[in-house]
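J.: Quick heads-up: structures coming right below.
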Structure 1
Amino acid sequence: MNNPQLPLGLELRDSARFASFFPGPNAEAVRCLQSAAAGDGDALVFLSGAAGLGKTHLLQAACYEAARHEQATAYLPLGALQTLSPDLFEGMEQLQLVCVDDVEAIAGLPDWETGLFHLFNRVRDSGSRLLVAGSGHADQIGLQLQDLVSRLGWGVTYKLYPLDEAAVQQALMHRASNRGLELPEETAAFLLKRIPRDLPSVFDLLDRLDEASMVEQRRLTIPFVKSVLDG
């Protein structure tokens, strides 16, 4: 398997897989990314949506999936790369899949916008695939280079939608099952009455519960979960 390329000091989350993502109303977007990661489908996909909806999870899952298909890939979270140079885009078109996260982070930075614009053109000419994620559509996030805005609109764009209350509970139980945890429905419902219902908060708590249950060899019953929350 080819390991995804990452800038120095960064790493993919082990849990960021398509299997652990509960799609809810975003099933079509997930299928599109799976196809691109497998080497088929659209050459350019743009994901838009607010923080906490799963954009980073899906891009990292695409990297893992591409590697599983022996595709060379890279993950570039632009929000974490401001100390580097846009020269990091050079040669990326030689990979089969390039995933660019937090594209709004380079809005108003001419060298970075120009570098991404040229990367887009090289990726298109090489026949590779480019997945880009931003907090809004390409024309809504402050990019100044209109040629770049235009290019990012050439492919298919998906807006990620939040899960409703019932779907958040399903997502929590799905993630727990994927990790080998037995999370009874009544325990999941209890949890969601006690914590913020944004997915990052939900899944961070699941990490705590997983660790605590392993340490104490306890099942995720309501009394045990309450003890963790109150501890």
Structure 2
Amino acid sequence: MAGMAYSILAKKLTVIAAFTGAILASLIYFATGYTGIAMMTTFFILGSAATSWQRRKKQDAAAISETKNGRTALQVLANAGVAGIAAVVILFYPALTYLLLPAMAAAFAAATADTLSSELGMVYGKRFFNIISFKPDRCGSDGVISLEGTLIGVLGSVIIAAIYALGYRWNMNFCFIIIAGTVGNLTDSVLGAVLERKGIIGNNMVNFLNTFIAALVILVMEIVLI
């Protein structure tokens, strides 16, 4: 309730988006406890802070993804929908918890990495290039990355992985989550350059696929390597 009130009053989320987030948060809590909520809350706080940081400077480079009333319900589902799906599966099939908990963490790691790398990369990046052609490109355009932004994104994945490890113990999943989150973030840029620029898919679908790929990557690593 506190999160809903803050997100609406601070215009971080629309009213419908806040209710959507509350439903997802409830599902995640019932499936994973406080650690799942901590990962979701950390993503929301870091993402909101990064989006607001030096907003005026970033407006010169790209359009801000928030409306004047905050992010929409579709944007919430695009970033946290995969984690919500994992929570539902855990609730109905508890035997799969050992696989889906890391997948949920990877999805949040990818969402956090994407938001931090894109928002803070526009501020701190020095050289920007297209992830496909590696040629210099316009800051803020779809599929354009910087070294600084990418490293900030990795740091975002590390933070989510650390929260997971603190809640569920330190093991190889800590490294897997960082890898999966980074792969998801880079996939986001590839999809942006190849499909979003051409208008084939929108930003919400790109973000959803980013988190989905991250979850899929860690599931494969879990099955193959452990």
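Only the coordinates and a few stated rules stand behind these numbers; no lab work does. Keep in mind the model is a prediction, meaning the values are calculated, not measured. Cβ atoms are built from the backbone, for glycine too; each structure is taken alone.
J.: Here mean count of other Cβ atoms within 10 Å over residues 173-180 has been calculated and equals 23.0, so which of 1, 2 was it run on? Show your work: numbers first, answer last.
T.: Numbers: 1: 15.9; 2: 23.0.
Checking each candidate, the match is 2.
J.: Quick check on the output: 1.6 is distance in nm of label points 7 Å out along Cα→Cβ at positions 29 and 45, derived from one of 1, 2. Which one produced it?
T.: On the way: 1: 1.1; 2: 1.6.
That value comes from structure 2.
J.: Starting from the value -13500: which structure in 1, 2 was helix-only ellipticity at 222 nm (-39500 (n - 2.57) for each DSSP H run of 4 or more, over all residues; to 500) calculated from?
T.: Working: 1: -13500; 2: -24500.
Computing helix-only ellipticity at 222 nm (-39500 (n - 2.57) for each DSSP H run of 4 or more, over all residues; to 500) on every structure in 1, 2 gives -13500 only for 1.
J.: Quick check: 47, 43, 31 is what I get for Cα extents along the principal axes in Å, calculated from one of 1, 2. Which structure matches? Walk me through the numbers before you get to the answer.
T.: On the way: 1: 57, 37, 34; 2: 47, 43, 31.
Structure 2 accounts for this read-out.
J.: Taking mean count of other Cβ atoms within 10 Å over residues 133-140 as the quantity of interest, name the structure among 1, 2 where it is greatest.
T.: Numbers: 1: 17.9; 2: 13.0.
Going through 1, 2 one by one, mean count of other Cβ atoms within 10 Å over residues 133-140 is largest in 1.
J.: Hey, distance in nm of label points 7 Å out along Cα→Cβ at positions 13 and 181 derived from one of 1, 2 reads 1.3; which structure?
T.: Clearly, the read-out refers to 1.
J.: Still on this structure, I have one more. Here semi-axes √(5λ) of the Cα gyration tensor in Å, for residues 37-92 alone has been calculated and equals 20, 17, 11, so which of 1, 2 was it run on?
T.: Working: 1: 20, 17, 11; 2: 28, 12, 8.
Corresponding structure: 1.
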